[in-house]
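Below you'll find a set of structures to go through.
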Structure 1
Amino acid sequence: MRNVLVLNGPNLNLLGTRQPEVYGSTTLQMVEDLCVQHGVSVGLQVSHLQSNHEGALIDAIHAARGVQDGLVLNAGAFTHTSVALMDAIASVELPVVEVHLSNIHAREAFRHKSFIAPVALGQICGFGAQSYVLALDALAAHLTAGGAA
């Protein structure tokens with residue numbers, strides 16, 4: 001099995017209670033359980049980390065090098081602000097799939113810009129918790145194909 005780290009950024013620890021009209025009623029624990037279960041079905045061993053701190057996410061990305069085969073990243077609001085996360089991803093040279101629960105392109109204009117997208121394999125957004133499943137499928141297919149884009 002390949003090892004994949006699912007990283008969740010700021011405020012995602014509040015899933016299920018934070019703006020359910022935007023993010024739904026699914027909790028972070030439910031998302032994590034879904035990812036672990038689905039990961040097994042596509043040959044991925046999934047681990048998780050959530051942090052509200054940019055530096056902790058950067059440290060996790062750095063630590064993933066040589067340990068993880070890929071990353072799924074929901075950087076939350078850092079998506080739209082963090083050159084440091086973008087640089088960390090570029091530095092570790094691991095395949096990353098960017099994920100968002102809501103459709104960031106249908107929301108406020110400031111959410112349309114992603115600093116993660118230029119260094120990610122792709123971006124999946126707008127499908128709620130299913131976005132993570134789709135990201136794992138994409139990452140598994142990428143890894144199975146030998147890393148070809």
Structure 2
Amino acid sequence: MNQKVADYLAGHRAAAMITIRPDGSPHAARCGIALVDGKLWSSGTRSRRRTEYLRRDPRCTLFVFGATPEDQFSYLSLDTRVTVLDGPDAAELNVRLFTVMQEPMNPPEGSLYWNGEPLQLDAFRRAMIDEERLIYQFEITRSYGMF
């Protein structure tokens with residue numbers, strides 16, 4: 001990932017995630033993304049179709065949207081290969097991701113927002129476990145766009 005891509009991703013969190021169905025057709029879903037320790041992550045669940053598709057074929061395109069009225073027509077397309085991180089540390093990885101994503105929201109000390117409400121970190125971790133949340137980690141193979 002070059003510095004221009006990293007700089008754009010640092011300020012742009014809304015994306016469309018395009019995976020490949022078994023018949024070869026695209027499947028698109030909106031998602032939130034963030035750079036965590038230099039790696040591009042998003043959150044999902046074990047039961048999502050995109051997770052099923054990625055386990056079969058790890059190729060994915062991310063279309064990152066402009067974030068403000070001033071850059072509403074900017075975009076960044078990323079061709080990627082995805083690793084699904086769903087081990088015993090998945091809840092803690094989600095804490096790391098949502099901490100980065102929610103930094104501008106200033107959640108109350110020791111909590112993160114979930115479903116519009118602040119949850120203490122232990123309750124947040126429990127919600128991640130209950131929902132079988134995992135992390136999609138994107139390895140960028142090509143980037144292009146107007147950004």
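Only the coordinates and a few stated rules stand behind these numbers; no lab work does. Since this is a predicted model, take the numbers as computed values, not measurements. Cβ atoms are built from the backbone, for glycine too; each structure is taken alone.
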Out of 1, 2, which one gives 14.0 for Kirkwood radius over Cα pairs in Å, for residues 58-113 alone as computed from the coordinates? 2
Using FRET efficiency 1/(1 + (r/R0)^6) of positions 42 and 106 (r between Cβ atoms, R0 = 25 Å, to 0.05) as the calculated read-out, with 0.70 as its value, let me know the right label among 1, 2. 2
Tell me which structure, out of 1, 2, gives 2.7 once distance in nm of label points 7 Å out along Cα→Cβ at positions 18 and 34 is calculated. 2
Per mean projected area of the Cα convex hull in nm², for residues 2-73 alone, the highest-valued of structures 1, 2: 2
Comparison of 1, 2 - label where FRET efficiency 1/(1 + (r/R0)^6) of positions 26 and 130 (r between Cβ atoms, R0 = 35 Å, to 0.05) is highest: 1
Determine which structure produced the value -7500 for helix-only ellipticity at 222 nm (-39500 (n - 2.57) for each DSSP H run of 4 or more, over all residues; to 500), calculated from the coordinates; the candidates are 1, 2. 2
For mean count of other Cβ atoms within 10 Å over residues 98-105, structure among 1, 2 ranking highest is 1
Computing Rg and Dmax of the Cα atoms in Å for each of 1, 2, the value 15.3, 47 comes from structure 2
